[in-house]
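What follows is calculated from the coordinates using simple rules that are stated; it is not laboratory data. Keep in mind it's a predicted model, so treat the numbers as computed, not measured. Cβ atoms are built from the backbone, for glycine too; each structure is taken alone.
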Structure I
Amino acid sequence: MMTLSSGISLDPWFENYADRASGLAASEVRALFAVANRPEVVSLAGGMPFVAALPFDNVSRTIQRVLENSGAAALQYGSGQGLPALREHIMAIMALEGIRAGVDDIVVTTGSQQGLDLVTKLFINPGDAVLAESPSYVGAMGVFRSYQARVEHVAMDDEGMIPQALSERIAHLRRQNVPIKFLYLIPNFHNPAGVTLSASRRLEILDIAQAEGILVLEDNPYGLLWFDQPPPHAIRSADEAGVIYLGSFSKTFAPGLRVGWVVAPHGIREKLVLASEAAILSPSSFSQMILADYFETNDWKGQITIFRGLYQERRDTMVSALAAHLPNVSHTAPTGGFYLWLTLPEGLDSKEMLPRAIKELVAYTPGTAFYADGGGRGNLRLAFCYPEPDFIEEGIKRLSRVITEELELLETFGPTATDIPLGVTLDAPPPEVY
């Protein structure tokens, strides 16, 4: 508990908190955004979609139509499961990835982040294990930590999670008699690694989960944002009984509407609706009606194609800039999505290097944000989705200077060189985490 020099507690209610409140802490991504959002800083940190590419005239007409035709309903409470008209459109979207689902199979949520929270709330007791990729989504790490889960990372390579590593991790936990509640995966254009789980591994991992009686939680916000060819079909397409699927409009339309969805086996779906109603009563009717009208009256597939081209151009710019300015630094080669995972030269620490990068007016997300066990110091995530290509080029130039200077300091002064304070602080962050 923090106290002032006078002995007065900064939080007089500290002793009253539930044990699970100890898992609530600002992520490293949150602590970064206040600085990274300064206009002079080239931010390669946040996974913000480029919403300026949306057809705003069409979106404006959609909003106006909803208010004129259904204003009273749009501004009223709605169903805890979500608007049926929107769920019908969600069915069509998921069909592109091989998922067969009915309207009643879908639960609309306030972003897929709420879906992730609801699933975790339903299944996790303190100390239960969640299996997750190594690294894994920072927002998931925060949710699991808040419910006092034991996060067990499973090694990845360029084809995604390694099945043998998964089997070994499960065997290790079984020997310790630790309950394993589910396996959390981001199979398409992974956040933060940028890799895609291969088709053969999807089936192999699913076989392992089925044999071990472990539920699979498939998180797929980026699946439609492929560049040259679509990813393999969703894991949910191969197993309706053992897979919960999370979807989102945040990356393919706009995160400001805060609409996602969950597809789950029947019993779990009923619990999800009850848990959602207990938490928020109902998802936003207004946001759902806007989306339903937009998908009904606009070429939404064409708009996703526009996003694909835009993000592919920015991916290409980042990869070319890395080849030109950091040719000896290895990184993943994403074929879709928003992110690239970079491995630093030996001896460098992405977390300790960040203040120096901010001083050079470039921001990234340190790899430690994506681990529950303190890993990732030798890695960082670069997001190519939001900055214009010329800013990406400039950001990589600045990052190359930082890495070069860090290596020179390391060679001259040894490992403690990266601890040299620079007088840069990370101010209080805005609430978004991506």
Structure II
Amino acid sequence: MTPFSDSAPRRTILKAGAAGVAAGLVAFPNVSFGQLDSKRLKLGLIGCGGRGTGAAQDAMKADSNVELYAVGDVFQESIDGSLRNLKADFRDRAEVDPSRQFLGMDAYQKVLESGVDVVILSTPPGFRPIHFEAAVEAGKHIFCEKPMGVDIPGVNRILAASKKAQEKGLAVMPGFCWRRSASRRAAFEQLQNGAIGDVVSYYATYYTGPVKPIQPASARRAEWSDVEWQLRNWMNFSWLSGDTYVEQAVHSVDKVGWAFGDKDPLNCIGVGGRQIPMEGANIFDHFSVIYEFPGNVFATVASRQQVNCDGENADYIKGTKGTLIIGKGARPYIIGEKKWRFEGEDNDMYRQEHVELFASIRAGKPVNDSVFMCHSTMLGIMGRMAAYTGKRVSWDQVVNSKDDLAPDDLKWDSSFTPTPMPMPGVTPVV
């Protein structure tokens, strides 16, 4: 597969709440003023679209001794636009020499060979396993956007590489940003300390508009190969995005995993489909997935990406002693025997990811969140499998899935026909 920029704005669907101090509820200090180490860290950006550019901005805001040293993409306009935006805010730390601006299929390899210390992996997630493996092999600390792949074979590759990262003492920070939110951390601490009793059900919503509809076929230039065309519309192809559930609603799925201590569910069943036609795409625009956990406890994640519909991004966690509600208003709260509302100062969770990443590197205690980031991705893939097939899918079936959505040897000029639009009752569990 090839590297490619993610042109979508950096997780604009999510609302981090009021931007406050970055310290939040973590033990790491903010290193913005060089309090821990004077060493300047060199940052490499692999994937220069909106999401990667936003991550680079957050990284340089988090630590004043980080400089953007090398960038890579397959589109020159993405490199140019990213550097233009970053230099507007960090002129002295975003002057990337042209010799370290890499264009082409092997751009990610050249970034890794350029002398960087830390890399941001922000291409579409179909490339995440290949890039992650290469970054670990090169001995680089990693910030990787969610999800960790689009199929189980890919996630398993990241899990294997993560073990090597642990052995090498490399930091791995995923883009599951809600786990860095001060208000959400406080809310889940209340849950874990028994404030609502035993959890009996979880209902999460992820209702938004479409992130980036596919371009009409008339916009395709004659010289664009199948692969280039699909890359330019990557969110609309499952081999690149993982579908809307795995690429976007996985944030809600991750919170379900968080609430249940990242334990394996027994099985799940789901529905989904495409109600609004979109020529050429093979992804659904709505899902509803029910996970069964031990003890007759169920978690539902419902998502929709359609225009002119009500939006909501919320979590309703019911326990034997009360209910924790997140996303209905700016502050999480509990109703029940013990009333509670978050009253602290919230933080910028996107920046906090990088605050903790760099602080751990400088302290010589690199954070490595490989296990939960892969587990949450697998939960997302599990839900997609259930909706695509119309079958109840067990955790064992997920772990042993051989469904590989694309070959690794695709070239920029390759002809490639993605899998057809899934049809529940016809599409098999693989």
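If distance in nm of label points 7 Å out along Cα→Cβ at positions 48 and 208 is computed to be 2.5, which of I, II is the source? Each step should come with its number before you reach the end.
Working: I: 3.8; II: 2.5.
It was calculated from structure II.
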Identity of the structure behind -9500 (criterion: helix-only ellipticity at 222 nm (-39500 (n - 2.57) for each DSSP H run of 4 or more, over all residues; to 500), calculated), options I, II: II
Which of I, II leads on mean count of other Cβ atoms within 10 Å over residues 256-263, largest value: I
When volume of the Cα convex hull per residue in Å³ is computed for each of I, II, the largest belongs to: I
Among I, II, which structure scores highest (criterion: distance in nm of label points 7 Å out along Cα→Cβ at positions 360 and 384): II
